[in-house]
Structure 1
Amino acid sequence: MDILLLILSVLGSAAVAFLTAKWSANNSMTKLREEMKLDYSIETAIRHLLENPNYKKRSLKKIKHHLRGFRDDNELRMALMRAGAVAFSGTGVEEQWGLLSRNPEDVK
């Protein structure tokens, strides 16, 4: 009888541990999906801005005008690089960004 209670308590503990781990993993995956969805949306918006046939490059100021909510310019620059953009020297001191695929002649 004692061995049966011991086996049942071990199985119960294992079941609780398994269910807790499964719930935690599902919760983490849901959070990760939401974070990735935001990153994907940001990169899609950046590519849309930089693939406009009228503009091969855009100033950082203009990109910031369309994509608000970044804490600072460096956070926006990181998002631009994840989207496949590179920085170019603009007219004067203005920082320009464009897709590498659309500006191969300007990369030296």
Structure 2
Amino acid sequence: MFLTTFVSSLNKGNLITPILLKRKLIVEFRSTDKGSYFLELSSSESKLLSIQPVTVDFVIEGEESDLEEVFLHPVSLKQLISFGKLSIKGSYRDFLRLEALIKLI
């Protein structure tokens, strides 16, 4: 699964600490094919959540293949949004944080 690889890469390095600064960011990846995945990013540790959290800060919605393309290929999140393959809900600041983390890995 593409998110498992992403989370393990984030936890190996100290890349996430300066970006999140003692804040938790909960991201929902809503796949039209397979349902939702929840990711918790914090300055101490990143992890996949097995249950749906009470609040979600940022939502990315699209097909499973398009979500994988962001993490496994050199296509940026911004490009897929402009092509209409993915949609987002949340603050622009959280979008920039997530985009930076994806590019760093």
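Comparing 1, 2, where is mean count of other Cβ atoms within 10 Å over residues 22-29 highest? Can you show the working numbers first?
Numbers: 1: 10.0; 2: 17.5.
Largest one: structure 2.
Taking mean count of other Cβ atoms within 10 Å over residues 6-13 as the measure, the highest value among 1, 2 is held by 2. A value of 0.5 for distance in nm of label points 7 Å out along Cα→Cβ at positions 62 and 86, calculated from one of 1, 2, originates in structure 2. FRET efficiency 1/(1 + (r/R0)^6) of positions 30 and 94 (r between Cβ atoms, R0 = 25 Å, to 0.05) was computed and gave 0.05; which structure, 1, 2, did it come from? Attributed to the structure labelled 1.
If percent of Cα pairs over 25 Å apart is computed to be 11, which of 1, 2 is the source?
It traces back to 2.
With distance in nm of label points 7 Å out along Cα→Cβ at positions 14 and 54 computed per structure, which member of 1, 2 shows the largest figure?
Structure 1 gives the largest value of distance in nm of label points 7 Å out along Cα→Cβ at positions 14 and 54 among 1, 2.
If helix-only ellipticity at 222 nm (-39500 (n - 2.57) for each DSSP H run of 4 or more, over all residues; to 500) is calculated from each of 1, 2, which structure is the one that comes out at -21500? Value -21500 for helix-only ellipticity at 222 nm (-39500 (n - 2.57) for each DSSP H run of 4 or more, over all residues; to 500) corresponds to 1 out of 1, 2.
Each reported figure results from applying straightforward, stated rules to the coordinates on display, with no laboratory input. Because the structure is a prediction, the values reported are computed rather than measured. Cβ atoms are built from the backbone, for glycine too; each structure is taken alone.
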